[in-house]
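Visitor: Pasting the structures in now, so scroll down.
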Structure 1
Amino acid sequence: MPNSPDAALKAAGLAVSEHAATSGDMVYKISGKTFTHRKLFRELGGQWSGMEEVWVFTGSDPRAAVAEALGNAGEIPQGMSDATHAALIRPNDNEPHYWGHRKRLRDRLLEGDEDALPDYELLELLLFYWKKRADTKPLSKQLLERFDNSLPSVLNARPEQLEGFEGIDRRALALFKAVRLLAARIVKEELSERPVLDTWDKLIAYLRASMAHSMVEQFRVLFLDRRNVLIGDEVQHEGTIDHTAAYPREVVKQALKLDASAVVVVHNHPSNHPKPSKADVAMTREIKDALKKVNVMLHDHLIISRRGHTSFSQMGLL
């Protein structure tokens, strides 16, 4: 048997660090291959720290008790070297290759910059919270391959588009939708207190997050106050894959209700081409004329697609 508690813990793939707390008590933290021993640690008075991913013991040194408990449970081979024990823990290297991978991936994300993970690993990390104990890398790569290596397209996929992927269920759909909504709301909040015309790039980012990957056309209206701050954001209509209706009277009615001074109208092109059609131009003129009669300005009409966006104002179509 290993000669000391530290050697015994090391043989089990565990490490211990210690420090004095401000209260004067000693704090011991056990890290490493702790998962299979979690019941034992809890019985010995340990507490799991999810932030540090360690078992925490306060007061007396737990090493001797842990080593003894592991030995009694037969989890430390008697009279064997650490090297031999390591081979028993992982015979013939048959341990699933993804054991420990999740922690390494989380660490890279938390310790790196925003580009620390490529798209497939970021999606893989997200899928961890849907599939608790499985290798999610193959599914991540399959999803990206199916949707032209576009992470937003994966997150915006319709349920029927995901039916062919093994295991994808309503929990995964809810997870993807939650991420979409979080992304859109974070950007939208940044628009709420400042003039839209001063934060145009953030407005476009919000609209792309909200609409660019939708498979049906949406007609959206942004209502602005006298300072051009956003006071209303409404999807007034949804249509087919290539058409949605817009009713100038409804735009005017809501503008008056909100006491809006200006409006930006937006619709998306699921066809992925942001070029305006003749019908788009005609609709814009109707809305502009209707708003003008009630002294509300039409600032712009934006067409959003996965390839980019088009501004009627910039094109001289207003």
Structure 2
Amino acid sequence: MTDAYAVVVTTINHPTAAMLEIQASVGKLSADFVVIGDSKSPPDFSLEGSIYLDIAAQHATDFKFARLAPTKHYARKNVGYLVAIKNGASVIIETDDDNFPVDGFWSPRTLRKSASSVRTAGWCNVYSLYTDVLIWPRGLPLKHVRTPVTLSPPGAELHDYPIQQGLADRNPDVDAIYRLVLPLPIDFEKDVEVALDPGVWCPFNSQNTTWWKPAFPLLYLPFHCSFRMTDIWRSFVAQRIAWENGWRVLFHGATVYQERNEHDLDRDFADEVPGYLNNDKIKRVLEDLPLQSGAAAIPDNLRKCYAALIELGVVGAEELPLLEAWLSDLESLA
């Protein structure tokens, strides 16, 4: 069966140059281009050929989540995932409004493949496998930035990789500390694919990530946590649940480059401090959770993971009603 693709972005801007580039090329995959606005989005936003939903249009959907979710937050992107799923997507490619697609972005995705892997359990600086320059992904505990990573060659066995993280060139996803003290731009090696075996942890983001239908419930971005950790903590939950289903997360070379929107780096740093202080704890808590295997167990596994993060004090208890609305909406689309 041929995959049905959707590209999902959220924005508070007029159509950016990157969004115009995506819209001009989205037909190469016959993909829907779903754009989710917020309360700060321009009231006259228009991008011909896209599926754009402002707040009123989101509220008018059948999704409980769209009406319950707070505004002024990146996690409204969750509504875009639901729209894409309702419209029949079997593969969701998420990116941001400042990421420009390059070679490979519009190539059909492959779920099942053989890849080189990292097998040593613990934290892994995947970026170190793509360049000799000192660099690390946002969310990696700083004490593990220089931890050596060993890459095993691909074997004959094929695995499913329903979550695949692509890198970004020029202005990659690094934390505020890196941006304040180390140079950019940087480009990564292109022809490297890295699978993380169960027990290997590396943060992944929401800027160039491909998701297959079995993993769609794991797309959920939390609201009631540090803004700069919403996609990072989602990635930890997704990795932990993925292992129960025999899945591995795959990283691949850059298929976008970023011309970063304006940021306040001091504010970014403050928003990233909860990650510096808690990501090791989150890893240990999630590892210790008794989760169940199989697709049917994913909703309960999500509940257990977020309940554990709430108990740890890194996510607010207000998250649970939002998660329930998300799961309810997904069930209605099944």
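Read the figures in this text as sums done on the coordinates, not as results from a lab. Just so it is clear, the structure is predicted and the values come from calculations on it, not from any experiment. Cβ atoms are built from the backbone, for glycine too; each structure is taken alone.
Visitor: Here FRET efficiency 1/(1 + (r/R0)^6) of positions 27 and 203 (r between Cβ atoms, R0 = 35 Å, to 0.05) was calculated and came to 0.10; which of the structures 1, 2 was it taken from?
Guide: This value belongs to structure 1.
Visitor: Assuming 10 is relative contact order in percent (Cα under 8 Å, 6 or more apart) as calculated from a single structure, say which of 1, 2 it is.
Guide: For relative contact order in percent (Cα under 8 Å, 6 or more apart), the value 10 is produced by structure 1.
Visitor: Could I ask something else about it? Identify the structure, out of 1, 2, from whose coordinates Rg and Dmax of the Cα atoms in Å was calculated to give 28.8, 93.
Guide: 1
Visitor: Could I ask something else about it? One of 1, 2 was used to calculate distance in nm of label points 7 Å out along Cα→Cβ at positions 67 and 179, giving 4.5; which?
Guide: Only one of 1, 2 returns 4.5 for distance in nm of label points 7 Å out along Cα→Cβ at positions 67 and 179, namely 1.
Visitor: Have a look at 1, 2 and say which one yields -12000 for helix-only ellipticity at 222 nm (-39500 (n - 2.57) for each DSSP H run of 4 or more, over all residues; to 500), as calculated.
Guide: This value belongs to structure 1.
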